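Bear in mind that the values in this text are calculations on the coordinates, not laboratory data. In this text the structure is predicted, and so the values were computed from the model without any measurement.
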Structure I
Amino acid sequence: MSNVTIDLTCNKMSFLANNAEPWTITLIDTGEETMIGGRIKRIIPYVKDDDYFCLTYGDGVSDINIKSLIEFHKSHGRLATVTATQPPGRFGSLVLDGSRVAGFQEKPQGDGGWINGGFFVLSPKVGDYIEGDHTVWERDPMEQLARDGQLSAFFHQGFWQPMDTMRDKRHLEELWDAGKAPWKIW
């Protein structure tokens, strides 16, 4: 890990401690009003010579094995890989036989459906599927990639939790404070 201070007022970067991973990190100001598709389109010039790049929304917490996700992406030859996950259940699930409860499970993992978990590995060629700043990544580009057979799903059955609400935040903080944070792998 490296500890870095970046002072944007004078274009100065100070390394406070350097025990770095072999990563290159580029920060691009894509604008406050730019949709996710537009943000991807704007960074393509910086990754155009790479075979792939990783993308996350930043509002999901997970124990996804990123190395396995990348290896899976490299193995299938498609332009895009989305992590498929099943969201945590919020309510108890009833198995009904008419009005008789035949089974009950408290807060099961998902409802059997898979969702976009928000972790991707993408070829720079996905930029060809994006019109501009107004493009919603999850609509036309992902739908077209799927129709073209260029979108694969990496199935993740481990821990995944959104952090969209204060309730989500409190839940994640409780896990952390109790020493039960499955995403903490260091």
Structure II
Amino acid sequence: MNKSFIIIVLSLAVMAKAELSTSCPASPIMTNFDASRYVGKWYEIEKLSAGFEDNLKCIYAVYTPVNGSFIQVQNNGLNSLTGKPDVINGYAYVPNANTPNHLLVVLKVPISGFFIERTGKYDVWATDYQTYSLVYSCQIVPPTNRKIENVFILSRTRTLDSAILDNLKSMLASKGFNISQLSVTTQDCDI
């Protein structure tokens, strides 16, 4: 079997937190979600470890409107091992106008010298547009029924008020998510 193919498959397998399960919690629908208010810079405060962010700190995303349908995505971080910036680009869009807070994100992820387009859900569970955002995605991957989850607690600044953070974690817990799995993202850089 081709070694490159094996490397790509193994890399994709570790790109997100995976566990055995057969269901994902229902994502809330925010019928009044306004993507034009959501664009801008968001700092990652806590997350459920996402493999593509391993060894990164000072993670933030910049969302820029492209047109009425697409948003440019630029995910940034500093590699704590090399000290070099890491950037992943892509785009997001709303596939169903009835669920405007359920976006799909397509990222161009570098794997073994190649760029692979990786599509994932980006469901905004809560936001006030100015301070915080709670993002959740979940997919059941056949044939093994592995549940792949990503959680991101975001802020417009490098910190987030503890009361807001606690409220967002309570929302996750109410949907059955084990909040002890979250990890804090270090935000001590000037990037």
Structure III
Amino acid sequence: MELESPADAWYVWFGVALVSLAFVGVVASFPSEPPPDTAEAADAIDRVTASGYNATAEYEHNADRWYVANKTIVMKNDGGTTRASLSYARVVPVWADRGSEELRAVLEGESVASQYHGEPPSSSSGPLTPREEFRRDVANASEFAERSVDDPSVPKWRIADGRLVVRHVKWGEYRATLVAA
């Protein structure tokens, strides 16, 4: 009785082809890139937030999409989705399509005092001081981010540009940490 199979038998070639296809399928299912390092992004945010002074930091990342809400940052790319908790106060995401131009300018390095001059009186309330106007913009951006987590009608994920910018500003006794990715 012969235990070896001839190498030119059709079933041997068929088996080799099936194993090869399975191997290609397994390799093709691997992610093409590593997931974003959200822990490093959270560390950059925490270092800036912990500062007692105005501070700014930048962090290069490989995320395609991101969001920040409820003391958590989440980043996503083709390699997967990662999240990290923030150790300090909540941060305020500054999105290009949502929020004030003044907050965007402050995030990019302008002083808070140069961007906020107070608002004229509206029909519902009296005039806002510059600090009240700044606090209102920060509160609106923060509330929108928190609402986006639970409300399916509000887009949660934002397009990331590969650079996380975080700025902690202190204006009098009021502090805020602004972030964009």
Thinking of I, II, III, which structure, once volume of the Cα convex hull per residue in Å³, for residues 88-135 alone is computed, gives back 108? III
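Kindly point out which one of I, II, III the value -4000 was derived from, the read-out being helix-only ellipticity at 222 nm (-39500 (n - 2.57) for each DSSP H run of 4 or more, over all residues; to 500).
Working: I: -7000; II: -4000; III: -11000.
Considering all the candidates, the number was obtained from II.
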